[in-house]
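Scrolling down, you'll hit the structures one after another.
What follows draws every value from the coordinates through simple rules; no lab data is involved. Small disclaimer: the values here were computed from a predicted structure and weren't measured. Cβ atoms are built from the backbone, for glycine too; each structure is taken alone.
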Structure P
Amino acid sequence: MSAKRTSSRRQFLKGQSALDALAEAAERIDPESSSGSAPAPWQGPPPEEAYLLQFGRRAMACEFEVFLNAGQYRDGNDAVVEALDLVDRLEDQLTVYRDSSEISAVNRRATAESVAVESRLYALLEQAVELHRQTHRAFDITSGPLSKVWGFYRRQGAMPAESDLAAALGLVGSQFLELDPAAQSVRFKKQGVELNLGAIGKGYALDRAAESMLAAGVGDFLWHGGQSSILARGSQATQGAEEPGWLVGVRHPMRPEKQIIEIRLCNRALGTSGAGTQFFRHRGKRYGHIIDPRSGWPAEGVISTTVLAPTAAEADALATAFYILGPDQAVAWCHERAAIGMLMFLPAKTRQGVDLITAGVTEQDWRLTGQL
């Protein structure tokens with residue numbers, strides 16, 4: 001946990017590639033102003049200078065952080081600690097990098113037998129399989145063999161042999177998962193299939209953390225996991241704010257020192273996918289870590305995709321799927337579903353730089369703050 005004060009009154013939470021470390025731009029509470037007694041809830045409007053409390057913990061190979069309005073909730077600190085403890089437990093359950101996790105146990109056993117899983121995990125698997133269907137197979141939680149064969153599983157990208165790639169692709173497909181709702185179990189229909197929840201797990205953890213906070217009576221907060229996943233509930237207590245919610249900033253995908261977009265999140269989540277940091281070059285060509293599970297090759301043609309959705313799990317999964325699907329299919333997908341919004345950066349067609357296309361967002365959701 002940390003608590004600091006900065007002089008800035010209006011807050012922008014900015015992104016690296018999509019979202020910068022929230023701590024760099026968030027206002028903090030003055031540590032000298034806090035005491036051992038529990039803060040009282042707000043009475044009437046917030047004070048002229050409203051500050052935020054920041055709490056964080058490392059989990060799922062990234063920093064999870066949450067921001068609260070200082071002094072608003074008497075038991076807010078305790079609620080945050082409980083939520084962060086929950087994130088730790090979810091990592092223990094979901095990670096493929098620990099042999100003791102529930103997902104690792106499923107991967108070891110589910111070819112030979114049906115494996116019953118915890119009820120919320122089963123619901124997550126059902127959601128992932130449905131998203132696989134809805135996105136025409138662009139989102140797939142069985143794509144781990146492809147990440148391995150391309151070297152991205154251990155962040156060491158390398159060109160695979162053609163035979164190895166073909167073998168890995170043959171193990172990928174959520175159609176190889178047999179889910180039994182009565183037993184809440186999963187079984188693999190093919191030897192070598194495995195689950196990897198990396199494209200939805202952080203968002204799911206944020207959703208569960210938010211549930212924990214709301215159950216504890218805390219209704220105004222902003223969570224982020226690894227900078228690319230954000231979930232907001234209620235509003236930041238900023239004097240003079242005209243609209244409810246929390247403001248986050250998106251940086252230019254090619255010039256990360258410049259902010260280009262401001263997004264207002266209110267009871268909504270945001271997820272961003274891009275291959276700006278995990279990639280390698282082979283014979284002059286760039287290969288990113290987001291792999292199309294249908295072809296087995298890294299997706300091309302999109303720089304980054306930001307998705308707004310009711311839940312962080314949806315936002316994360318759809319950001320990956322839209323990056324793979326490309327602009328036409330992603331726009332059509334949003335037009336069919338009013339709850340989903342998207343901002344996608346593409347290489348500019350007629351000039352140097354980038355183009356931005358949007359779908360499912362209104363002028364109340366976002367505004368351009370810089371030059372493309």
Structure Q
Amino acid sequence: MKIRAGILGFIAVFQSVLFLTHFFIFETWTALPAGNDPPPAWFALSLILLSVSFLAASLLALRYTNALLRVFYRISAVWLGLVSFLSFAAALSWVIFGAVRLAGLNVSFHLTVEVLYGAAALMALCGVINAGWTRVRRIPIKLDRLPEAWRGRQAALISDLHLGHVRNGSFLQRIVKKVMKAKPEIVFIAGDLYDGTTIDARKAAEPLRELRAPQGVYFVAGNHEQFGDDSKYLQAIAAAGVRVLHNEKVEADGLQIAGVPYNHTTRDEHLRAVLQQIAVDQNRASVLLVHAPDRPHIAEQAGISLQLSGHTHLGQFYPWSWMAKRIYRQFAYGLSRIGRMQIYTSSGVGTWGPPLRLGSNPEIVLLQFV
């Protein structure tokens with residue numbers, strides 16, 4: 001009952017924020033029109049409908065999937081991203097208006113709004129285009145006590161594909177082809193392969209059958225797989241030939257590979273106990289696959305050499321990229337170090353919510369062991 005009340009509370013707060021944001025954008029557009037006719041009633045009504053579109057599409061996507069719903073979800077998700085840019089354009093318009101008034105200048109407020117809203121729309125378009133352009137990023141990694149057999153080999157890391165109503169199996173197929181072109185020795189999938197919306201999990205995972213590597217392909221569950229029962233997702237991934245790691249360690253030609261799913265990494269004490277149970281040999285190199293870079297200090301204390309994560313998306317676009325850096329600090333993106341352990345956090349391949357990226361790029365990471 002408490003969980004249900006919490007969900008309903010979150011929905012109410014989220015929708016209230018969207019209503020207020022749309023109202024602010026509308027009021028800024030209609031303020032000081034400089035002789036222009038006020039927008040017709042249908043314009044305001046359209047904004048009201050658009051303000052509930054993403055939440056409505058998301059709730060429907062949790063239970064249903066069909067071509068019409070997928071189109072509705074994509075349009076509402078893109079609109080949500082555009083609203084984010086428009087809200088900042090509206091705020092900047094008022095800042096400029098106040099500044100020019102204080103300076104004694106006479107600048108058309110509505111012209112300022114038109115220019116900034118146009119710039120916001122252009123930024124959203126660039127974000128949509130950029131989100132579909134997956135880069136291949138090559139990162140040299142030097143690990144202490146790395147087995148001699150691994151010197152010069154490379155590992156591929158992908159995360160956060162978010163297969164669902166925006167992206168599906170055909171998107172995964174294109175990513176798999178890019179990964180296989182690099183011929184990695186091993187492949188890591190750091191969670192959130194699925195978005196958590198209703199989808200034919202087995203059909204979407206079929207392209208994983210073509211993802212082959214001499215030392216194996218490994219997956220750990222992310223938070224989106226574990227919103228509810230994760231068994232349908234994990235079974236689909238395993239059926240496609242991928243090794244799902246669940247609080248365990250495997251050996252790959254002398255390199256220790258450990259994996260912990262997201263719901264076992266949310267508390268310090270629990271993650272510490274899990275890693276103690278896994279018991280990596282601290283005298284040999286090891287790789288820990290976890291979805292989120294939330295508790296790297298726990299992994300470092302357990303003697304892990306390299307942690308691989310995703311989850312942050314580097315915020316996807318401003319201002320969320322700034323918030324991601326505030327939350328995760330140096331672990332928000334890229335290669336960093338804590339004590340004796342290195343950690344690479346990928347910005348991911350797909351997107352959640354708005355299919356936009358501006359200031360972050362979708363990536364496939366190739367880790368070159370040197």
For 26.1 (mean count of other Cβ atoms within 10 Å over residues 342-349, calculated) the corresponding structure among P, Q
Q
For FRET efficiency 1/(1 + (r/R0)^6) of positions 54 and 190 (r between Cβ atoms, R0 = 25 Å, to 0.05) computed as 0.40, the structure of P, Q it came from:
Q
Quick check on the output: -14500 is helix-only ellipticity at 222 nm (-39500 (n - 2.57) for each DSSP H run of 4 or more, over all residues; to 500), derived from one of P, Q. Which one produced it?
Q
Quick check: 0.10 is what I get for FRET efficiency 1/(1 + (r/R0)^6) of positions 206 and 318 (r between Cβ atoms, R0 = 25 Å, to 0.05), calculated from one of P, Q. Which structure matches?
Q
If Kirkwood radius over Cα pairs in Å comes out at 22.3 when worked out from the coordinates, which of P, Q was used?
Q
